[in-house]
Structure I
Amino acid sequence: MLGTHAKILQTIPWMRDRTAALVRTVADLDRLSLFLAAAQILLITGAFGSLLAQSNWTMVLLYGFLLAAGVGWIVRQALTAKIVTFLMTATTLVTLGLIAAFLVRESIPVVRHSGLGLISPFGSNEWAASQQQFTLVPMIWGTALTTGVAILVAAPFGVAGALFISDIAPDWLREIVKPAVELLAGIPSIVYGFIGVTIIDPYVANLLSISPGALFVIGLIIGFMALPTVISVAEDALSAVPESMKDGSLAMGVTDWQTMKSVSIPTAFSGISAAVLLGVGRAIGETMAATVIIAHSRRLPGPELYNVFDSTETLTTLIASSYGNATPGSKFMSALFAAGVLLLVIVTGLGIVSQLIEQRMHRKLGEGQ
């Protein structure tokens, strides 16, 4: 709490200074610049509001903004660049806020209907849409289990790949491997799902004598989908370790592996943790890979809750497999929106935590230098 309070106190003067700088900038504008700035802001704001209201004036206002921005780019390029970048950033933030608000609003009916039973594990935990009985506990638990398996897959393989790229591979090989790994992030999730349902799922089912669509397979696929992000971010963290620390370790006579194990990994551990969280958080939101594999059994795993070789449902697969059958405005549809809210909170939380951990690592390394 003290750290948060200190950050707030540090932020207030910064905001005051930025506001004063903005006021001075506006005061220094000539009439033409002020007119162009006001026209661009008013036109894009009107276009955005018209879009939300589904008005026919949307395109007219948008074309007006493009015209004003074009004129501004010719006569006041620097000012127009600042205005456009500010407007695009503000539009992005407002859009994300509206999406979150819309999800929350649409989920209110099922929250009123089911109360805490929607997410409480102490109720019946049975999903029966025909009886207007909704619970997201099996889906939350299924998401947690698949995430746990994904972390067990992505963490060791991701760290190993990052170590190879940052500390082992020669420069010429690093220039080939790193872009190739980053390109893997562009593979559509349905491709991973197709490989999983046709190759991995039948193989694991026959090998372990389990039913197809097990949570273990889903977690395995999600873990591999997270690998490009984990490797890329973890490699950046390992590359941020000062070379002087590694050279000092080698000068004492230790091997390269001992240096990586005792210097590189501990120093960059915060960044590596952030890489795993960020990678898995992004992979959790991927829907199609899990939807085509999972058995869509809306119940808790059995006989033990931690049985990853059984099947249930996850938050993403629930939405993907059910929205086509849900009637708009029904409790069923509202429950799907509630699942979306939980998914948004989980993924956003993982992203925020990973960013905070990564910032902490950079501060730590900066102080060490």
Structure II
Amino acid sequence: MATHKRAETLMDSVCEDMEEKPEPYFSFGIIADIQYADIDNGYNFMKTRMRYYRNSLTLLKEAVQEWDSESTKPKFILQLGDIIDGFNVPQKTSDTSLAIILAEMEKLKIPFHHIWGNHEFYNFKRKYLMESKLNSKPLEDEIGQLTINEDTSETRSDQESFYGYHFSPYPGFRFLLIDCYDLSVIGRDTMSIKYGMSLKLLKEKNPNEDLNSPRGLEEEQFVQFNGGVSGAQLNWINSVLASSDEQDEKVVVIGHLPIHLDSTDAICLAWNYKEILSALQSHPCVIGYFAGHDHDGGYSVDASGIHHITFKGVIETPPENQAFGTMYMYEDKMVLKGRGLVLSKTLHYRNGRKEEPVH
């Protein structure tokens, strides 16, 4: 009799555990800063960290194999930018290296959503990127349920347009990809208006001869390898988020550059990160912001309850380790299952009320 009761108690406990762990609505993969090049290992810009250029391809293959082996495959993968390294340029291997990386990704048979980082612009012109497989905007929803007042003047000129879109993989959830190099001197044609604006701003903030140097700067993010978001793009972001507020959606925003100081080194922030952060905090729908760029990674939750995750870079991950993750989305939280250097986390959604942000 006692054994039977013990078995019943054990079974009740198992049932309670099962009730506490419902199936996620959906999942998706995340990987950042692969920076593949067919060259020997070398040090980073500051000569402090080793970069494993060839091995990044091996780590990508392992990530693809693991995503493919999951019992319920991810609905999509977020590739957070810097897919190949700038060292491909002197080697004249940009096209070849990109083709090698994309061939591995295509083995997964699920969509990749691509962000553009500084290394995309070291290797390619914007026009090339818009016509390449790194332009995943064709995966954007044919939105009928959202009414968005977009500034169409932005899209009239290829030289001045930004790369951004949004999609909904599951009812009540939306993902918004933004262009952190909308204002930039590495991603713009030198004859474009935005190049002129960007160069003027950069030189006002950074008097150094080497514009990649933060030496003596009050605002360390104003270096050439970073960029910012234009007023027109901010208006578009606000329009998308306002519509998601009305639809009671939960939104994850994705950009290459971090926008919260506690989630990264100051030198890796977007130029106008405070403006971008303020825009996101003003919309109760936003639950998270995901970025790459800072290979050390980082995490913080801001005063409004938005989770800021900066993902570790594959390029600086030793061969015996890994750096990617799968995010599982639930009604009240998202759960990150990290691999290797990417730590697992349970992230509860903000309460949906507008709060006074504290930066």
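Which structure, out of I, II, was Kirkwood radius over Cα pairs in Å, for residues 118-333 alone derived from, given a value of 18.1? Only structure II yields this read-out.
Calculated for structures I, II, mean count of other Cβ atoms within 10 Å over residues 38-45 is largest in I. Upon calculation of volume of the Cα convex hull per residue in Å³ from the atomic coordinates, which of the structures I, II produces 164? Structure II accounts for this read-out. A value of -8500 for helix-only ellipticity at 222 nm (-39500 (n - 2.57) for each DSSP H run of 4 or more, over all residues; to 500), calculated from one of I, II, originates in structure II.
Values in this text are rule-based calculations from the coordinates and carry no lab data. Worth saying up front: this structure is predicted, and the values here are computed from it rather than measured. Cβ atoms are built from the backbone, for glycine too; each structure is taken alone.
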